[in-house]
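Below: a set of structures, written as structure tokens.
Every number here is computed from the coordinates shown, using simple stated rules; none is lab data. Please read all numbers here as calculations on a predicted model, not as lab measurements. Cβ atoms are built from the backbone, for glycine too; each structure is taken alone.
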Structure 1
Amino acid sequence: MTLFSKLSIFYFVYFSLLGVMAPYLGLYLEKQGFSLFEIAQLSSLLMLTKIVAPMLWGTLADRHQNRIYLVRLGAMMTMVCYLGFFVAEQFWHYALIIVLFSFFWNAILPQFEVVTLLSLGGQKDRYSRIRLWGSIGFIISVVAMGWAFEKLGIYLFPLSLLVIVAAIFLASLFQFNTVEGRVAKPLTAPGLWQQIKRRDTQLFFWSCFLLQASHGAYYTYFSIFLASIGYEKTQIGWLWGLGVFAEVIIFIIMHHWFARHSIKMIMLISLALTSLRWCLTSYYADVFWVLVGSQCLHAFSFGAMHAAAIKFVDLNFDERTQGRAQALYSSLSFGLGGAVGAFLSGVIVVNTSYEMIFVVSAVMAVLAMILVFPFRSRLNTRLL
């Protein structure tokens, strides 16, 4: 099996889990009798572990230079901790299991991103075409399980996740061509915090935080919102899948976009379209074809932004700090940003409406865009 295939399979199964978790966790918890605010709290716990776990794993990986071992350990512990879902009954049971399970699950991806980049060596332009298989996995799982939950019931949710968690562990056992520990480490290179002190780096992390905070309402309440206005689970699954299909398309062409435009320009365009997406979702969710168009903008709100972020980190941090830098990106954006967005959307929806949480999301995306304007535009060299 080729290196390309091994890397692609891991991304495929990893994001297949997200394809079940993101759209259907809220619906499953609602069926278990939890209130909207309790669902927001549990969803925010899923995000909060992204703050601690990636940084801890990143520190260990940079110190010991054995990232794939940590990926395998994290995958195994994810599977072990997940078994608690089958015995959980009360709110605090679910809270504890989500914290333990997601701690290890969230620790895996940033280090596997580094494993991928190290394995590719001088072929980093292939990253987007490998990462798109994660999006394909998401699409297949979200559509297939949407149909299954519609026909067989949402109670199938825990079993479906267990199968995917086991597949993630098996995929982590592949051999990858990393070169960790064999590359000389320059003694004069600046440390992690010296690199973080740069103005563009700080603005980058803050903008990523706001972007993912704007997604908090989407990941927590989008499915519940659509169900409340009459959409069926199968339709909801197709809409989630459509968004990620658009993401696949953008991953295929990202290397061409990077060759012509700076990271700054890509981020500005993507954030502007992200704000438009949340406005359309807020005001026109009941108009099916408008909702289809807004879901296609996921290509920019996640796909282009994530590819630009991975490239930014790769350009601005050296090999000694790559693990912690990727972890910091994950922690501050998907972790802290996602948790703040999920919790804030819970507070807002209890007091106002589903529509209002997406208006707030649009404002967050605009604020993120404002932070990107001061970027230097020189960051357009070296393809990812």
Structure 2
Amino acid sequence: MTRQERKVSSPRVVNIGDLRRLAQQRLPRVLFDYLDGGAEGEVTLRENVRAFEEVTFRPRQALYIPERDTRASVLGSNLSMPVLLAPCGFSHMFYPQAEPTAARAAGKAGIGYVLTTMSGHRLEDVAQATTGPLWYQLYLAGGHEAGKGAIERAQKAGFSVLVITIDTGTFGMRERDVRNGAGSLLGANLLAKIPFLPQVLAHPGWLAGFLGAGGVRKLHNIVVPGRGTLPLSDAQSSLAKSVVTWNDLKWIRKEWPGPIVVKGVMIGEDAKRAVEEGAAGVIVSNHGGRQLDGVAPALRALPEIVAAVGARTEVLVDGGIRRGCDIAKALCLGARAVLIGRAYMYGLGAAGEAGVARAIAILRADLERAMALLGCKSIAELDRSYVDVPASWAVQPRV
């Protein structure tokens, strides 16, 4: 067991915040800030977390609940608890075998893993790393033909659900990244990387792992006809030219035979449109507060989406989840399941697979404890009667 693995296994690591501190210690500042930060003033980033604090529980007392059933079925994926690891771009920068490692940890825990297009590892290799449920999140970087190729590969590799992210019309202004010069890390200019040497050398554990893996210079799931695999240095410019529109959902629906989930839905009208375009599910998400700052926290938007399409499709939510009781609150407000991003990425940055496993274990123990204290035997029982929400959260009709 490595030193970092011993750290995350310590009895003193009791919540996701502890994993965050360990990740901050291990990672160069430019990388930690990329993971930890949000857009502009980071208002939405903070509100994503604070929204869960505004929802309070209504427990049933004088009940003995020795066993709690956390199993769930989400779009045909059978999960040990209603949690999937969210797609996180460039996660290989935090840990060299990031995607296979996270997928393996998720599979061992019986939860789902959503692989991003912006992965440093081939989707086929990620599929071989786990026996757990796998979903693929598609960006159209490289153009439609590159997207079609990725869809075909994902289908052959055994991915069961396709996730389409619709909230990246342009990049959010992530001020920490601008100040840190994070874009230079993805560029091809080696001289531009020189200013990062002091902080990189100050984190030898991370550096040894990254160099030992040979670094990552290509995005292996983006193969552009006539050009080959997309270089990492072209990632940002290619994404900027690949905005997903509702028209794209039509041809994607023809290419992908399985369920499609639309991620980035924040208003009822878009949720309805997604269903009309053939989506089997929607993910309420503001991209972790990394795109439009000042948009509502994901949990607060959830009731509107559930009211709009909840009877016709499965609704998931992503953003701000740091504790198992947050998962319970999301389920009470109508979510079928949740996605976690930073919560597991802190573990990954701290200690690889051991850190991801620790994050999942913490959330599972939290969720089971919350259910026992709520007087709830199964997550299927969790509904609005178990929580109070602020009056201001009431869904308002839109003219």
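For which of the structures 1, 2 does the calculation of mean count of other Cβ atoms within 10 Å over residues 10-17 return 13.1?
Computing mean count of other Cβ atoms within 10 Å over residues 10-17 on every structure in 1, 2 gives 13.1 only for 2.
Can you say which of 1, 2 returns -12500 when helix-only ellipticity at 222 nm (-39500 (n - 2.57) for each DSSP H run of 4 or more, over all residues; to 500) is computed?
The read-out was computed on structure 2.
Please state which of the structures 1, 2 yields 3.9 when distance in nm of label points 7 Å out along Cα→Cβ at positions 58 and 154 is computed from it.
Going label by label, the one that fits is 2.
Any idea which of 1, 2 comes out highest on mean count of other Cβ atoms within 10 Å over residues 202-209?
Between 1, 2, the highest calculated value is found for 1.
Using the calculated result 0.70 for FRET efficiency 1/(1 + (r/R0)^6) of positions 50 and 122 (r between Cβ atoms, R0 = 35 Å, to 0.05), pick out the matching structure from 1, 2.
Computing FRET efficiency 1/(1 + (r/R0)^6) of positions 50 and 122 (r between Cβ atoms, R0 = 35 Å, to 0.05) on every structure in 1, 2 gives 0.70 only for 1.
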